[in-house]
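Each value in this text was obtained by applying a stated rule to the coordinates, not by laboratory testing. Quick caveat, the model's predicted, so the values are computed rather than measured. Cβ atoms are built from the backbone, for glycine too; each structure is taken alone.
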Structure 1
Amino acid sequence: MATIAAPVRAQVSRKDIRTVIAASSLGTVFEWYDFFIYGTLAAIIGRTFFPADSEVAQLLLALAGFAVGFGVRPLGAVLFGWFGDRLGRKYTFLATIILMGVATAGVGLVPSAASIGAWAPGIILFLRVLQGLALGGEYGGAAIYVAEHAPDGKRGFYTSFIQASVVGGFILSLAVVLGTQALMSADDWQAWGWRIPFLFSLVLLAVSVWMRLKLSESPVFKAMKEAGEVAKNPLKESFTYPGNVRRILVALFGIAAGLTVIWYTAMFQVLYFLQNALRVEDQTAQLLVGVGATSGLVWFILFGWLSDKVGRKPPIVLGYLATLLLLFPIFKMMGAAANPGLAEASARAPVVVAGPACTYDPFAKTQGSPCGRLLDQLSKKGLHYETRDAATLSLTIAGAPLPDLSPPSVDVALSRAGYSFDKVRPTGTAVLVVLLGILMLGALSGATYGSVAALLTELFPPRIRYSSMSIPYHIGTGYFGGFLPLISQYMVARSGDPYQGLWYTIAVVAMALVVTLFFLPETRGREAR
């Protein structure tokens with residue numbers, strides 16, 4: 001196959017590259033806002049569209065809907081990757097943002113399940129599918145567009161703004177939620193106000209379309225088109241181009257899977273950990289995560305810049321190693337600070353449930369055994385407990401068995417043992433410790449994510465770059481990362497251990513470390529054309 005030798009990026013002025021970065025980054029912020037607003041409001045979406053007998057089941061059903069959007073992202077990557085490699089970068093990721101904005105606004109208009117029954121969750125899931133398809137084409141388009149404009153030696157730094165923009169979408173979703181809540185009463189927010197953040201996406205859509213229409217096509221794609229080098233079947237070539245299947249597998253299991261579970265652990269896992277396991281008041285938890293994530297944006301820019309100096313691979317490998325060593329200590333540090341009373345009660349008066357068939361299904365309408373019903377009561381409170389096999393059912397608190405296992409008696413005994421399940425609001429030093437923990441998680445995410453747009457652009461050949469880059473990225477982020485909130489919260493609910501879900505992150509990162517360490521080539525210095 002012919003190659004393109006012309007130094008096409010030399011024609012891009014400094015002013016033009018700033019415009020490219022600004023328009024691409026803001027569009028990415030807005031599109032990820034649209035996607036993340038669902039996860040930010042998962043609890044209220046569960047109550048509105050997925051009614052169930054417990055808040056745990058409602059949250060898990062809402063998170064299952066959240067995962068659906070991620071599950072179809074690879075299909076979006078295939079569809080829009082084909083268009084991006086065949087028709088161009090600019091108009092492809094312009095189309096994705098229009099689809100995303102319309103689908104997100106639609107969520108804000110769907111009547112509740114109480115009004116239209118099973119149609120409500122069905123429509124919500126359909127809109128999540130549209131969002132997932134749109135997002136499957138967005139990241140690859142924006143990342144490639146910036147990378148193909150960037151000069152050699154600055155590609156990691158310039159594309160790091162795209163990486164930071166993903167976090168920006170999450171931050172914007174929290175900011176809009178908190179701002180809307182501040183403008184109305186709590187009753188109005190629960191009744192209808194939560195719909196405003198979804199409808200706000202129409203404003204963001206208008207701004208995004210206006211900005212992206214001002215952009216020109218990528219110089220690399222224009223050069224390929226003029227030279228007749230545009231791929232005729234990008235999807236087929238992605239799997240037949242020499243060595244490309246190996247590159248796709250390395251990008252999937254070594255890069256996309258690892259970075260995405262760290263990212264979602266640093267954002268959504270922390271949010272649910274504070275709100276559910278630690279009983280932190282919802283708005284306070286959202287504000288803490290929002291402030292911490294905003295402060296941590298610098299990590300993505302820093303590591304993107306650093307990758308231009310030391311290479312793409314070293315920061316990723318070090319980030320994976322640090323995650324394996326520090327993830328549990330960081331979460332336990334935050335747990336002790338955010339709700340010290342609950343932490344002290346768990347240490348001083350551990351709760352142990354023993355009995356036959358002692359299992360708990362968070363999705364079940366009615367638990368199948370007396371032990372399951374007891375665990376259901378404890379799980380709804382976010383209580384840390386241990387289970388053991390025994391011939392008869394028993395509950396011990398600080399080693400003392402309870403003679404009466406009726407729900408009122410269990411609640412009284414827990415209260416006497418020092419357990420309080422009221423929502424808390426950390427202050428003073430506790431706030432600083434939680435923010436420090438979020439900043440540390442942000443550093444782990446920045447190290448593994450900051451240079452990835454440049455790395456993946458350099459890893460794949462230009463004629464099939466959009467498809468080849470998008471497919472592994474969105475399979476990795478869609479399945480390993482998108483299902484993380486559901487899997488981790490399910491693990492927590494089943495085990496009664498608020499830290500149990502972190503083992504999912506540890507397992508995926510360990511796999512990614514091995515793949516990256518032994519199979520990922522260094523790409524710094526490669527040309528993107």
Structure 2
Amino acid sequence: MAEHAPVRTEDKLKPKLFSVMKGYTKEQLVKDIVAGIIVAIIALPLSIALALASGVGPEQGLYTAIVAGFIVAFFGGSRVQIAGPTAAFATIVAGIVATEGMDGLIISTIMAGIIMIVMGCCKFGALIKYIPGTITSGFTFGIAVTILIGQIKDFFGLTFQNAPIETVDKIKEIILCFGTFNWQAALVGVISLAVLILWPKKLEKIPASLIAVILGSLLVKYTGLEVNTIGDLYTISSAPPHFTAPVVTFARVRALVPNAFTIAILAAVESLLSCVVADGMIGSKHRSNMELVAQGLANIGSALFGGIPATGAIARTAANVKNGGRTPIAGMVHSVVVLVILIVLMPLAALIPMPTIAAILFVVAYNMCGWRNIRNTIRTAPKSDIAVLFVTLTLTVVFDLVVAIGVGMVMAALLFMKRMADVTEAHTWVDVDDEDTDPDSIFRKKIPARTRVYEINGPMFFAAADKYKYMLHDWDIDILCIRMRNVPAIDATGVEALKRIVQRCERHGVRVIFSHVNEQPMHAMEKAGFIEKVGRENFCNHIDTALERAASIEEELHKEV
């Protein structure tokens with residue numbers, strides 16, 4: 001009976017919670033509860049700030065942390081992942097809400113959740129690693145720039161005449177309306193920013209964002225400063241998450257497909273990156289496909305209960321680990337604590353000044369921008385990689401993430417193909433090289449008189465097809481031996497190129513022998529019917545066998561003459 005290959009742990013579609021609870025202890029329960037409470041305190045101001053940056057009400061950020069956070073903890077593939085609203089989605093969500101309304105956002109998020117579930121079930125978790133780091137760095141920095149620009153208005157207390165959606169339009173509006181600068185708002189913003197920067201250097205255990213929120217609220221309430229607060233601009237609700245069904249039509253679904261794919265890809269990339277970071281911190285191994293399924297369920301749940309798109313939050317996950325969280329129980333506790341805070345303390349959120357929210361988002365943008373990675377890329381990477389990075393960054397700021405990732409991936413793919421084509425070559429052997437140390441070198445072999453040996457190095461694919469055009473410039477031979485030991489892969493264009501070579505050889509009465517064809521190229525040739533055309537006997541597993549066959553064919557040809 002054939003043995004089946006064992007399923008790798010990262011490919012399992014089994015929630016991590018069910019695996020880690022087998023040896024669960026009371027000591028770990030206490031640590032998870034403490035970590036969950038601390039993460040909830042960190043998540044509170046961040047969730048509110050990110051919801052406002054996304055163009056929705058403050059409570060919707062908390063709904064996301066509650067619903068998505070609990071679902072990801074329960075079903076997720078990581079031991080310590082904390083999910084909720086993140087900065088990566090702020091500009092995307094704001095754009096969808098502005099153009100499609102809340103119903104459009106809900107439908108887009110539900111479709112994105114379905115896409116992620118399909119991705120997880122189809123074992124696409126490992127494919128995320130094929131998105132180049134330059135693209136990830138580019139759009140992450142671009143998102144950070146858009147968040148920063150979007151918060152300048154509230155930080156300086158500006159009064160806009162229009163309500164721009166695009167980043168470029170916001171820059172124009174900031175310049176035109178800077179005359180409405182409110183020094184009192186700027187003062188609160190600067191003080192809040194100073195707390196956010198300096199507080200962690202002294203008392204890291206207490207979240208700086210919470211201190212900034214409390215101090216900013218007290219400052220505005222008791223000094224009479226004329227500064228907008230959340231309560232001035234939004235209606236505050238302490239109601240728990242409730243089911244919200246969107247109005248769905250086929251036309252609406254079709255129009256929102258691009259938004260859904262954007263949310264799905266971004267959520268998948270950011271969640272799995274967060275899992276990788278967490279793995280490094282606790283020495284564990286996440287289940288990428290299960291994590292994708294959990295993120296899909298979480299986004300569907302968040303959308304149906306009044307939330308916005310969610311993903312794994314690297315900063316909150318790291319805080320969970322640092323405070324002793326080691327199982328999904330910590331993430332579930334975090335969600336429950338946020339729910340309690342929403343019901344009991346949400347009215348106090350009306351006192352939070354908008355410049356303080358802007359200051360929190362400034363720090364979020366700085367932390368997510370990854371400027372050190374970009375600096376290192378500029379110093380060490382090839383110019384082509386730098387070009388991909390800056391094109392992705394620029395398009396993210398000027399247009400949107402869909403355009404940026406699409407163009408970035410096309411550029412990266414084209415540049416990768418060019419590199420592969422540059423290292424692919426086909427050449428003949430005519431001179432002996434005494435310095436060659438390869439025991440299988442053709443220089444050490446006896447080549448029959450009317451046989452020519454060509455060796456192909458590198459993948460044979462469409463971008464390198466022109467490399468084989470000059471293979472047959474000498475027809476004064478009887479046998480062409482094509483050596484393919486260094487060809488790891490071949491595509492349909494590569495097979496067609498070999499077909500053309502064989503056809504030209506047939507027209508000139510030249511027999512073709514292949515030596516050492518690797519597994520993937522052999523499978524591709526067999527599928528294309530190429531092996532039957534050439535003759536299975538003309539495929540040899542080693543150059544010695546191929547040369548022996550060439551010698552026997554030459555001998556037969558001479559007998560016929």
Structure 3
Amino acid sequence: MKAPSSLSTLKGLFPFLRPYKKQFYLAGCALLVAATATLTIPYAFRQMIDLGFSGQGSISHVDATFLALFGVACVLAIATAARFYMVSWLGERVTADIRSAVYAHVVEQSPEFFETTKTGEVLSRLTTDTTLIQAMVGTSISMALRNSLLFMGGLVMLFVTSPKLSAIIIVLLAMVVLPIVIFGRRVRTLSRDSQDRIADASALAGEILNAIPIVQAYTQETREAARFTDSVENAFGTAIRRIRARSLLTAIAILLIFGAIVFVLWLGAHAVMEKRMSGGELSQFILYASITAGAIGALSEVMGDAQRAAGATERLLELLSAQSSISSPAQPQHLPQHSASQTKSGATLSLQDIGFNYPSRPDSAALSNLTIDIAAGETIAVVGASGAGKTTLFQLLLRFYDPQQGRICIDGIDIRQLSLHTLRSTIGIVPQDTIIFSANAMENIRYGRPGASDEEVIAAANMAAAHEFIIKLPDGYQSFLGERGVRLSGGQRQRISIARALLKNPALLLLDEATSALDAESERLVQGALQTAMQDRTTLVIAHRLATVQRADRILVMENGQIVETGTHASLVAEGGIYAKLAALQFHIIDV
């Protein structure tokens with residue numbers, strides 16, 4: 001079991017609280033005024049009892065006392081409202097800042113991070129955990145400060161009223177604090193466990209909802225619903241254990257604290273009967289004791305909230321402390337202007353003795369001793385069986401990972417010496433798994449270059465043979481495409497992706513099975529568009545369908561992470577090797 005989160009973890013929130021010192025100061029002032037007003041009420045009651053009801057005063061004293069009480073109530077109301085507004089504002093503001101900071105940090109992590117971290121768990125931390133912090137900043141901190149002030153002020157006034165009784169009650173309270181603190185550790189552990197179980201349920205739901213077509217195709221709805229129910233029930237069971245522990249903690253705190261107070265009040269009642277205290281002094285003592293006890297009880301409740309917030313803070317700080325293995329250098333170099341700009345000049349590309357193992361599979365080489373030199377504007381096709389290392393090659397070019405051996409250069413510059421933004425701005429990619437965002441068609445294509453005009457977007461769509469089907473959508477380019485593009489066919493999604501890459505107009509174009517989801521007519525249209533787009537641009541094409549790579553300047557055949565054949569379509573067929581066998585299967589060539 002993981003060690004419980006220490007309240008010292010909450011120090012990690014200071015960077016988010018520091019920018020709002022002014023608001024904290026205003027909230028503190030309102031808090032101080034409200035606490036002072038609350039502490040004056042028992043004294044007013046003492047005056048009312050001793051001077052009004054004992055016959056020692058007059059009706060004017062009673063009137064003045066009640067008028068003063070009403071004035072105190074007005075001050076208390078205004079101060080409390082101001083405190084509530086300020087601390088609620090702080091809670092919302094700090095929570096928004098934390099969510100933004102965590103999300104901005106997570107989206108900069110390398111793919112290695114997401115090999116071990118579930119997106120559903122990240123979303124749980126962004127929602128559930130930040131809500132706990134919001135409750136603490138917006139409520140618990142204020143309650144803690146308010147009740148601390150009431151406790152200290154009430155304690156001082158208890159000693160002013162009766163030092164003897166106060167000394168007795170302090171000794172008794174000290175005796176009951178120890179078991180409360182010990183039991184609080186159990187609550188803290190269960191709080192962390194409860195948050196972890198909620199995150200597990202959220203991660204499971206996110207995974208299944210993203211794969212709902214497969215779930216339904218295999219008729220696994222009932223099974224997945226049962227799995228989620230089990231996860232939810234597990235979270236519920238953990239939450240109930242936490243609630244039970246907190247309930248017991250609250251009961252123990254109230255019983256011990258008020259038991260001590262009742263004992264002291266019994267002593268006070270005897271003192272009044274023996275004329276050692278007045279009725280007003282006892283009433284004042286009772287009210288201050290109630291305020292003090294109530295403050296302790298509230299502080300114990302706040303402590304439980306703080307412990308849950310500490311667990312949430314720890315989980316969020318874990319995300320913020322995650323360091324990507326891929327980062328920009330401190331002093332990045334710059335690419336030549338022709339490569340960094342968006343002109344069709346292409347870029348030279350060199351891979352020198354590349355060796356790479358995925359972090360999750362350290363004993364299995366994805367690429368080994370890979371050396372390639374590609375001239376500017378050259379079109380290179382990469383073919384081979386699944387698992388040969390073709391997509392891995394693209395991931396290294398985009399620097400999603402760094403090779404353990406060798407180096408990759410663009411225009412003679414090691415890509416590790418370039419900023420990630422510069423490198424990836426130079427590269428356009430059409431991935432095999434097309435990503436469509438929950439936006440309209442115009443914005444999905446414009447994602448390739450956010451500053452592009454509508455006319456440029458439409459031109460890119462025309463090049464990708466996407467314009468015709470887009471204008472037939474209910475709202476044309478303004479049509480919402482659904483989450484993950486569910487309103488489009490596979491071929492339509494792929495053409496949107498191609499249009500996005502063409503709009504970016506990069507110096508280096510990576511096509512990973514760019515036409516795999518297209519029908520014959522769409523493939524013919526897109527191939528023509530791609531041939532135009534590839535002119536004077538360095539292009540790498542991954543394809544299983546060899547008909548799409550016959551026009552490449554060179555074809556690289558990969559097997560087990562190595563290049564085993566190189567040449568043109570005609571020369572490789574003539575060699576009678578791996579490529580020739582693939583061609584024989586696809587083109588039905590007899591003499592191979």
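Results, tabulated for the structure shown:
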item	result
Which of 1, 2, 3 yields 31.6 [mean count of other Cβ atoms within 10 Å over residues 77-84, calculated]	2
Source structure (of 1, 2, 3) for distance in nm of label points 7 Å out along Cα→Cβ at positions 333 and 421, computed value 2.0	3
For 39 (percent of Cα pairs over 47 Å apart, calculated) the corresponding structure among 1, 2, 3	3
Among 1, 2, 3, which structure scores highest (criterion: relative contact order in percent (Cα under 8 Å, 6 or more apart))	1
